[in-house]
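> Each structure below is given as structure tokens.
Nothing in this text is a laboratory measurement; each read-out follows from the coordinates by a stated rule. Predicted, not measured: the structure shown is a model, and the values here were computed from it. Cβ atoms are built from the backbone, for glycine too; each structure is taken alone.
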Structure P
Amino acid sequence: MILRRVMQHVKRQDWFAVMLDFVIVVLGVFVATQVSNWNEAGAERRRERAYLQRIHDDVASLRASTAEADHTAKEVSGLLNEAMGALASGEDARIANLGAHYCTAIVRSHIFATPIVTPPAIEEVLQSGEVGIIVDQELRTAIVRYYQEIEDMSQLRSDLQIDRRALGRTYPN
């Protein structure tokens, strides 16, 4: 329809009408592009909010689960300190009072039971390449840094476990 009108205006040599039709088409394309860009930006903001909410929920859940592990680690540390104090004192009565839970703490003192977990939402946002939709540069940097630290801790844990097994084989008693 627009093309037909433009052709009629050209035949009549009505250059003002041709220019007006051209401006209408260009403005229509421009407005449509802007609306599309606004919709895309809005969709990105919604995805960002969804990712940030999931990251928040994952971290809150992780904090709750690690709080229990931290509590247990502190208890074991306390038991180890008491056992070391009793053994260092050389007092037979103190050593005799060390119960099975002290022995268990000593036996398991080299075992790292606290899980190293990357929150699934952080894993997803980084693996999918969507980290760029997070507008806050400091938050984006903190997420990447956190992920790198988790990876480093996992590698360290793996190395310690390998060393522990090697020491056990080298010094079986």
Structure Q
Amino acid sequence: MSDTSESWLPFIVAQYHLEGHHRRTEHWSLAALSSRSRAHIFEVVGTDATFNYAPRLDTDFARNPLFRGGCIVGHVRASGIAQLTELLRAVRVVRYALDWDCQNWVMDALRLLRDMDLDDAEALGFRLVSTSERAMRDELGAEKERWEVADDTIEERLFPASA
């Protein structure tokens, strides 16, 4: 499709190296990738006292030195990004709870999307392919291993370099 507004973007759980957290070693976000370097990011940022939803456009996505790959969970129509951004504002953000963090938010966001009426999801331009937490954690672990041995990570597989 040449019409960008009608193109489907891969929707992934992206993981980043995280230090100093009391129980996690990866920060998670959701990302809709339009290229290796350009991604619409949906995430919570901050500390347990300041967590907040912070959607943004990242134009240097794969160059982040903390990025450790990701796993695909669906596709979103490029023209639906603004609606998705607003929809994800409804995902609960918890503060002052040491057992809640960005990974909980990502799982809650995926549950919200999974539980949508199919007609509503189609109107939004969203299709999930997987939301199993166990399968995602397994794939993210394998992805981190690929990153550690300098193998291709998700953005390289989705958007191969031109020969």
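> Rg/Rh (Cα atoms, Kirkwood Rh) was computed and gave 1.45; which structure, P, Q, did it come from?
P
> Any idea which of P, Q comes out highest on FRET efficiency 1/(1 + (r/R0)^6) of positions 18 and 50 (r between Cβ atoms, R0 = 30 Å, to 0.05)?
Comparing P, Q by FRET efficiency 1/(1 + (r/R0)^6) of positions 18 and 50 (r between Cβ atoms, R0 = 30 Å, to 0.05), the maximum is at Q.
> The value -8500 for helix-only ellipticity at 222 nm (-39500 (n - 2.57) for each DSSP H run of 4 or more, over all residues; to 500) was derived from one model only; which of P, Q is it?
Q
> Further question: Out of P, Q, which one gives 12.0 for mean count of other Cβ atoms within 10 Å over residues 66-73 as computed from the coordinates?
P
> To continue, here is another question. Which structure, out of P, Q, was log10 I(q)/I(0) by the Debye sum over Cα atoms at q = 0.12, 0.20, 0.22 Å⁻¹, for residues 10-105 alone calculated from, if the result is -0.71, -0.98, -1.05?
P
> I would also like to ask the following. Quick check on the output: 21 is relative contact order in percent (Cα under 8 Å, 6 or more apart), derived from one of P, Q. Which one produced it?
P
> Using FRET efficiency 1/(1 + (r/R0)^6) of positions 90 and 154 (r between Cβ atoms, R0 = 35 Å, to 0.05) as the calculated read-out, with 0.85 as its value, let me know the right label among P, Q.
This value belongs to structure Q.
> Right, something else. To which of P, Q does the computed value -0.66, -1.44 (log10 I(q)/I(0) by the Debye sum over Cα atoms at q = 0.18, 0.31 Å⁻¹, for residues 26-81 alone) belong?
Q
> For mean count of other Cβ atoms within 10 Å over residues 34-41, which structure out of P, Q has the highest calculated value?
For this comparison of mean count of other Cβ atoms within 10 Å over residues 34-41, the top structure is Q.
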